[in-house]
Structure 1
Amino acid sequence: MNFTIGNYYPAASPLHRVDPRAKILGSLALMVTLFLFSRPPAMLAYTLFLLVLVRVARIPLRLLLGTLRPVLTLALIALIANILTGPAPWFWQWGILRFSQPGMVTGLTMALRLCLLILTTQLLLTLTTTPILIADGLEALFAPFARFGFPAHELAMMMSIALRFVPTLAEEADKIMKAQSSRGADYDTGGVLARARGLISVLVPLFVSALKRADELATAMEARCYRGGEGRTKLRPLVFGRSDALFCLLLALAMALVLAIEHLV
């Protein structure tokens, strides 16, 4: 199974060396910016900006586009729903079905925005930042709230473990499906209900495997005397340097340029 969500792509690029705190905050800022524009020139400018980041990160474009596979179905559903429920004028009508022209534009915008959202988070976080660095960055960002009883270290550790096991569980699900298919299971024929019932033969062993992995991980952490974040030190402490500040400045300029194109062009 070609599953890239949650996978780290090692490369010696400037984007890989950026402080994880800068990439986390930059990702949040870009996601907010994505919902502030909808016109085609701004969409095109943002897409070109992402392509520049792909070039800087030295990540194969084919690998990055592979992250869109899990969301293409959701984007298609959003597009069809907007076309069928949008307002007049209608560009085609068949019986009680009316296909809205404004709804098609809204649906395309929503689908493209969803794809750009996934590409942004994958490019700035999981593909260019290891799960350990993401956990360290989140812990550092949540550290000011720890004085109010917020479990910064525990939350960062939990999110790191979740990211680590997404591709692992995806590979496990693929192995289970292949094993069940070799025993005569059929997931491609029949109606929706028949296919849903067929997935039970995958979900049950996958759920059992996930619980087993969680138990093994908990046992391994206890065997290594893990007792939370209090008193723990780091081999490589995070240092926010000039290159990280330059990265934040370039992101801010790019967002300002995209928003300017949205309102001026």
Structure 2
Amino acid sequence: MPSFLSRLVQHRLATAGGIVLIVLIAMALFAPWLAPHDPEAVHPEAGLHGPSWEYPLGQDPLGRCILSRMLYGARVSLSVGFLAGVLSLGVGIVMGSLAGYFGGWVDLVIMRLAEVFMTVPQFLLVIAAVAIVGPSFTSVLVIIGLSSWTGYARVLRGEILGIKQKPFVEAARAYGASDLRILARHVLPNCLAPLIVMVTLNVASVILLESSLSFLGFGIQEPQASWGSILSQGRAFFQTAPHVATFPGLAIMAAVLAFNLLGDGLRDALDPKLVEGE
């Protein structure tokens, strides 16, 4: 039977998405060596110049190198996506585990809290929170992470409700294992597949959300670069200098599409029905 990795590699779209992500991550990690210019160096006299040998993606309204800013912006956008995704996953695992395993009033309180979060559009919630605490890399990351846990919690709760009645869980309980040990050793490992898929899809959503916030001025602030802020600078010059907005827009599209393709591949590779049918 082919391994999980073999099944994933056989999924061509997922492989393509993975390759794109590897390239984007490599660009972010090696930005100081790949960037041809200082991303914050201003040359007002050369503002909005198009692509050239010296500036492969052109220059922004202040004459800064768009390629250099996009490489450093990849660090910001991908870091927010990954770190906020990990934070929301951690909160979702805690809340979903408590709700699904203990049930009763604990389940009632957590699920009602999740419903409160879900009744308010996340974008509006994040904008309101950022407006209160102030826009910065840390505040955007934490606020997005703390507002994205509900999906994980609901999925994990449903998985645990079905698993906690299984004979192996009852046997562990009969042997005197603590609730924490049962959750960590017997329950959560059997719930990982849907969470892994959700992480990839959530990271894509976080990158899009961060880019939208930065585009509107509520996210990463100047002079720090992010794809959304670079895109925002180019919106007023789209007819006269379309390169300013085009390249960061393509980068956002590529990252979001790559994560979604990888998520689809992971879902198919982890599908128990497909595994059993082989």
Structure 3
Amino acid sequence: MNYTLNNIPERTKKPRQYGFTMAMDKGLSIREVEDFLSVCHDHVDIVKFGWATSYVTPNLKEKIQVYRDAGIPVYFGGTLFESFIVRDQFDDYCKVLEKYGIDYAEVSDGSIELDHEKKCDYISKLSERVTVLSEVGSKDAEKIIPPYQWIKLMQDELDAGAWKVIGEAREGGNVGLFRSTGEVRSGLVQEILTRIPFEKIIWEAPQKAQQVWFIKLLGANVNLGNIAPNEIIPLETIRLGLRGDTFNHFLNSTIEK
């Protein structure tokens, strides 16, 4: 940091096992990636190429290499996985991961109907090749999954080989974990946390109010995802109690997470 302040929450250090920030790249140019990393490198743990943007992104190999040179892993959004699965092209998907040297993969079923046993089978197979993040929740705002089912789905996917599970919110933060207004389904989150360790969950929280809510609940080192590149530094100040939203939250307190 540039200077010393007392009573700042202790952040985990990279490579982190928790306290993750997952950034969402929705089509940045190579130059934009270079500029982004020049400022945010220390605060980004992993980058997702949103949904299937990698399919139409020019100079994809070169862009991935910029992230790789910075020591930041990337992965393709779960919608790309679903696009291959719905077309019965799982082997082709694996070849794409190999072609681009991708060491992480997201398995999701937010846009397709996929038998959960089959989803877990995909997780198991992919986990032999790469590190798997599995996403739980639907992109359909009308589909409400009860808490006990969220817990079962998450646990089954962790048992199948997922490294971490992702709570669905989309890039807008208005489905899955959240109501259409962006308000957190707090009862759902609290119930999930009674059974699933907080360090195993990445909460998609693209909106500032959502980030604040999770940080106040779980501390500076909660895993948060779908963060816009230009919101990485602002998020880090929220984690450290250096923005009005959490300014008093960490003062004179002992930080355990």
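Side notes on the structure shown:
- For 127 (volume of the Cα convex hull per residue in Å³, for residues 128-239 alone, calculated) the corresponding structure among 1, 2, 3: 2
- For -0.30, -0.57, -0.69, -1.09 (log10 I(q)/I(0) by the Debye sum over Cα atoms at q = 0.08, 0.11, 0.12, 0.15 Å⁻¹, calculated) the corresponding structure among 1, 2, 3: 3
- Taking FRET efficiency 1/(1 + (r/R0)^6) of positions 32 and 232 (r between Cβ atoms, R0 = 25 Å, to 0.05) as the criterion, the highest value among 1, 2, 3 goes to 3.
- Source structure (of 1, 2, 3) for FRET efficiency 1/(1 + (r/R0)^6) of positions 8 and 112 (r between Cβ atoms, R0 = 41 Å, to 0.05), computed value 0.40: 3
- Label whose coordinates, when relative contact order in percent (Cα under 8 Å, 6 or more apart) is calculated, return 21 (choices 1, 2, 3): 3
- For distance in nm of label points 7 Å out along Cα→Cβ at positions 64 and 80, the highest value in the series 1, 2, 3 is held by structure 1.
Readers should treat all values here as calculations from the given coordinates under stated rules, not as data from a laboratory. The shown structure was predicted, so the numbers you read here are calculated from the model rather than taken from an experiment. Cβ atoms are built from the backbone, for glycine too; each structure is taken alone.
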